[in-house]
1. Using the calculated result -22000 for helix-only ellipticity at 222 nm (-39500 (n - 2.57) for each DSSP H run of 4 or more, over all residues; to 500), pick out the matching structure from P, Q.
2. Compare distance in nm of label points 7 Å out along Cα→Cβ at positions 137 and 161 across structures P, Q and report the one with the greatest value.
3. Going by Cα Rg over 2.2 N^0.38 Å, which of structures P, Q comes out largest?
4. Match the computed value 1.9 of distance in nm of label points 7 Å out along Cα→Cβ at positions 41 and 169 to one of the structures P, Q, and report its label.
5. Looking at structures P, Q, which one was distance in nm of label points 7 Å out along Cα→Cβ at positions 9 and 121 calculated from, given that it came out as 6.3?
6. Can you say which of P, Q returns 13.4, 37 when Rg and Dmax of the Cα atoms in Å, for residues 65-176 alone is computed?
7. Where does the value 0.5 come from, among P, Q, when distance in nm of label points 7 Å out along Cα→Cβ at positions 33 and 89 is the thing being computed?
8. Could you tell me which structure in P, Q was used to calculate FRET efficiency 1/(1 + (r/R0)^6) of positions 17 and 49 (r between Cβ atoms, R0 = 30 Å, to 0.05) as 1.00?
Structure P
Amino acid sequence: MPKVTEEFLLARREEIIDACAKLYETMSFKEITLKEIGKATSFNRTSIYNYFDTKEEIFLALMQREYEIWVKELDALCNENETLSREGLAKALALSLEKRGRLLKLLSMNHFDMEENSRHENLVEFKKAYGASLNAVKRCVDKFCPNMTETEKQKFLYAFFPFIYGIYPYAVVSDKQKKAMEDAGIDFKYHSVYEIAFNCLEKLLKEGT
């Protein structure tokens, strides 16, 4: 029997996450099942249980990957710029979020249920990725906003990160939702992810002056 390498196991795991990501482009979290994910891979559904116990663990792994991609972008932002004004930093962070639509969509989901239905070790790995994103943003603020105190930086982080959980529902509105708001008499004005994020970031960073 051929030896299964770590690279092979990792590739299989990534294939499952890729399948989930692809389905999530056109289906809701509720609609996506382990059966649907299995049909989108090159192996049978029961093999998924060698890597993930629940659908929630797969989504958690997908969100972890999205955080890791965002961290790389934030590190590049920090490393490739010698200086940025506070407005420039607000624009750069807003642009980085505009590229991470899938992350914002995942963040708008019910995290409590997702985390409760995931094993401890999977949750720990996810929290590491989340923590890395906090640290990456903090490094940007440390470099480009040297006059901010540590207290101001912490206030910024713990205002900004909860805020991003709510961006997606405001930036992405279905025709059904638009019609309901019109009938309810709500004067909804569309704003992009970039516009919503920049408006918040500009204000939060100015508060540190």
Structure Q
Amino acid sequence: MPAAGPLTAADSIAMLANASEYFEGRAVQWRGMVEQTQRHLVNRVHMQQTDQGLSANYYGTSWFRVQPDEALVVAFKPPRALLWSIQLGNVWWESLDYINNTTSFNDSQAFVGSDGLVRFVVAHADPGVPNWVDTTGHREGTLLISMQGVEEVIQPTLTLVPLIELADHLPEDTQQVTAAARQDEIIARRQHAALRWAP
């Protein structure tokens, strides 16, 4: 097949017009999704099967809303799955900075408690416990849970608690995470990101 000729000014104008129309349509669609999530899923999660043909994949959508003196505890039994993860996003569903902050976890990073449950603590400041999901200053935004190749459907629970009462919602033997240990987590994230994005 012969190579296409040089790109003309008319071609460029047509492509830019098409791109702007597509962006305008998608912006309206995403705004609607954000508004629906804000209205119905504040600190609640809706798990659903993917509609893209991968029947063993499930996704949980939630809208976190957490004040500086609160913590949102997300708990579930780790599913039998190929992989799973949890992450925070901003109001436009863009991932928060997961390289320099603990804004996401996957199944290999998460700590499982002695009772067999994994608990994630969404909070503004480091509470000194495992699985701190850092809001990076966002008081609200998207919370997404992804499970691929699931053998069983898991329904997470979300509990908003006063930060001073957080210990009452965690196992008594919950490990403490020091500032140095947390910094080690960040260093590992940066190393993993470097391997992924700039090998």
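1. Answer by label: P.
2. Going through P, Q one by one, distance in nm of label points 7 Å out along Cα→Cβ at positions 137 and 161 is largest in Q.
3. Q
4. Value 1.9 for distance in nm of label points 7 Å out along Cα→Cβ at positions 41 and 169 corresponds to Q out of P, Q.
5. Comparing all candidates, it corresponds to Q.
6. This value belongs to structure Q.
7. Q
8. The read-out comes from structure P.
Every number in this text was worked out from the coordinates using simple rules, so none of it is lab data. No experiment lies behind these values; they were computed from the predicted model shown. Cβ atoms are built from the backbone, for glycine too; each structure is taken alone.
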